[in-house]
Structure 1
Amino acid sequence: MKVLIMAGGTGGHVFPALAVAEALRARGDEVEWMGTETRMEGTLVPAAGFPLHAISVRGLRGNGLLGWALAPWRISVAVAQALNIMRRVRPAVVLGMGGFAAGPGGLAARMLRRPLVIHEQNAVTGMTNGLLARHAARVLEGFPGSFAARVGAVHTGNPVRADIAALPAPAQRYGARRGPLRLLVLGGSLGARALNEAVAGALAGLAAAERPLVWHQAGAANLADAQRAYAAHALTVGEQAAPTAGLTLAPFIDDMAAAYGWADLVLCRAGALTVAELAAAGVASALVPYPHAVDDHQTRNAAYLVAQGAGVLIPQDALDGERVAALLREYAGEAGRTRLLAMAEAARARALPDATARVVQHCLEVAHA
């Protein structure tokens with residue numbers, strides 16, 4: 001079976017789609033990809049061994065009046081490119097998992113009568129998936145209730161890497177731990193400065209005996225900013241691969257399964273993939289939704305964990321060194337770790353570790369309908 005995947009732009013679209021692509025390839029299916037050469041998929045997809053067919057497309061929001069005026073022409077060009085690609089590839093099923101290419105690609109699939117499956121990662125339906133839902137043979141959602149009930153979407157969860165879902169149960173990880181709290185900070189790329197400054201301020205405000213072990217992923221673009229934030233408070237930063245003491249700062253953590261498995265508490269944004277990984281790993285979290293996310297979808301994503309006692313929500317306008325220091329004091333010591341274990345178990349209970357297999361199965365059903 002040949003599958004054409006459309007996903008791109010950010011890791012929240014690309015990484016779940018790659019998980020599905022790899023599962024399809026493991027079955028012996030042929031997978032090709034439609035996206036752009038200038039965004040994340042332009043490097044990650046070929047590196048993973050999948051052919052990438054590029055189209056010229058950009059988002060509609062945030063481009064001003066000129067962008068909207070040019071939108072019909074740009075969309076027409078992108079749809080024409082997608083039609084040419086789809087005629088060459090001739091997929092048995094087309095899977096759209098978000099990003100700029102999914103819109104023109106979904107329209108092309110409809111025009112060529114290729115069966116279309118769409119998957120929405122966020123708790124709020126994106127504009128593209130909202131438009132494509134009426135044309136899709138199957139609509140899938142990472143969070144329950146992303147689509148209106150009339151759409152008939154199927155809740156599959158969000159695909160995550162198998163090594164994260166395979167981590168030992170929280171009780172096995174948390175139960176034997178002693179010593180300082182272990183804090184994993186995932187700064188990411190969206191407004192990471194707020195997290196950097198809050199964590200640095202918190203550590204500076206804690207006595208040495210109160211400080212946790214900290215493993216901080218700042219992102220390559222924000223590494224210097226994080227270094228400056230720590231230096232401003234005279235905090236010593238280590239650069240070893242994983243923390244053995246004090247504070248470790250890294251641009252990127254290659255082994256996220258190891259990082260989640262190490263952590264007692266994760267301080268992070270609330271992107272769809274991050275929330276899915278927190279649940280799959282079974283780890284407690286303090287979630288700071290990015291306030292400028294489209295339709296405030298990160299706050300809705302966070303609610304999936306927070307409502308079940310699996311995490312705490314910190315609005316960005318309440319985020320500062322004092323708030324983070326108070327959080328760290330609250331969960332310090334053995335009593336704090338016991339509470340974090342309960343949160344981690346609640347997170348694992350929200351996981352759908354077979355999300356990848358579910359998406360694959362729906363693609364197979366649609367292709368053979």
Structure 2
Amino acid sequence: MLDALLSPRSIAVIGASRSPNTIGYQILHNLLQHGYTGAVYPVNPTAQAIHSIRAYPTVADIPDPVDLAVIVVPKQHVLAVAEQCGQKGVQGLVTISAGFREIGGAGIERERELMEIVRRYGMRLVGPNCMGVLNTAPGLSMNATFAPTMPPPGPVSFMSQSGAMGVTILDYAAEYGIGISQFVSVGNKPDVSGNDIIEYWAADERTRVMLMYVENFGNPRRFTALAREITRRKPIIIVKSGRSTAGIRAASSHTGALAGTDVATDALFAQSGVIRVDTVEELFDLAMAFSHQPIPRGNRVAIVTNAGGPGIIIADACEAHGLAVPDLTESTRAVLAAHFPEEASLTNPVDMIASATPQGYRVAVEAVLADPNVDA
């Protein structure tokens with residue numbers, strides 16, 4: 001159902017601009033600069049061509065089918081443009097424009113009318129008040145955002161309820177070479193929500209790790225059901241803002257989100273198998289770990305070190321967080337004894353002592369990973 005949004009064969013940029021300081025320019029530039037393989041149609045009523053590509057006065061004037069329309073026009077024109085897209089047979093809308101539920105008053109009614117149009121024509125909507133979508137898949141290479149960077153391809157997909165957080169994440173991924181599969185900025189999410197996105201990614205072979213920045217859950221019961229199933233195969237790591245009263249108030253004015261209590265959020269995550277973190281750094285530390293390692297079979301951990309003190313600290317931390325530090329089998333200890341001096345401790349934690357070499361670490365790690373009592 002979301003293919004028109006995340007794997008479109010053609011894109012119209014409605015509000016494309018020749019001015020480099022505009023979002024309409026940046027989105028069209030990103031599509032072309034980063035090698036989007038589908039057809040691109042700039043829509044601007046006063047331009048003959050933009051970026052040396054023929055422009056069209058309206059989406060109705062485009063002679064070919066359009067899968068996705070990226071709408072970058074003033075808020076007062078969004079409804080008319082959405083109506084034209086529906087009549088054209090466009091399947092997906094990404095509405096960058098702000099001025100909807102997040103501003104209250106007339107914005108709430110404007111968003112309600114936008115959703116009436118979307119439902120009438122059977123379209124799907126990302127946004128409004130968002131920064132776009134991205135898919136690095138070979139044969140597509142779509143950057144329909146106004147972010148200044150394009151991350152390398154990889155197994156991590158990211159959904160953000162904040163455009164600024166989205167830009168930060170994409171910059172971070174590009175700087176540190178963290179491969180991104182797909183990115184979605186959901187904005188106010190009156191239609192396509194985080195639940196829809198993780199359900200789509202659950203079936204996406206390229207996505208092995210899911211990251212989310214969330215301010216609220218529109219349907220926490222559905223999220224719990226989905227996440228409980230997904231996290232058995234693919235980790236979901238979330239930065240959930242709004243821990244404090246001030247944070248909850250800020251979230252409400254940002255995207256119109258109604259954030260729940262932090263205690264309820266922690267309970268929801270515990271039921272769902274979701275990993276909660278507080279910072280972007282933690283988010284990416286875990287993303288890198290999970291993208292390079294299989295999901296552990298269970299909670300039994302082996303510790304390999306070259307000093308006793310760190311091993312004790314790690315063992316304490318493991319048990320404090322619900323991980324078991326099991327005894328190793330006799331056969332595993334025999335393998336270790338054949339390679340390490342008698343001063344080494346061959347229980348768990350394995351202390352190879354300070355003279356341990358890189359080859360010694362390799363032997364020890366391979367031995368404990370082969371132990372039937374060890375999951376990770």
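Please treat every number below as a calculation from the coordinates, not as lab data. All values reported here derive from a predicted model rather than from experimental measurement. Cβ atoms are built from the backbone, for glycine too; each structure is taken alone.
General remarks:
- Structure responsible for 0.00, with FRET efficiency 1/(1 + (r/R0)^6) of positions 41 and 345 (r between Cβ atoms, R0 = 35 Å, to 0.05) calculated and labels 1, 2 on offer: 2
- Which entry (1, 2) yields the derived value 26, 47, 20, 6, 0 for P(r) over Cα pairs in 20 Å bins from 0, in percent: 2
- Read-out distance in nm of label points 7 Å out along Cα→Cβ at positions 113 and 337, computed value 8.2, structure in 1, 2: 2
- Read-out log10 I(q)/I(0) by the Debye sum over Cα atoms at q = 0.08, 0.09, 0.21 Å⁻¹, for residues 209-352 alone, computed value -0.34, -0.42, -1.28, structure in 1, 2: 2
- Looking at relative contact order in percent (Cα under 8 Å, 6 or more apart) over structures 1, 2, structure 1 comes out largest.
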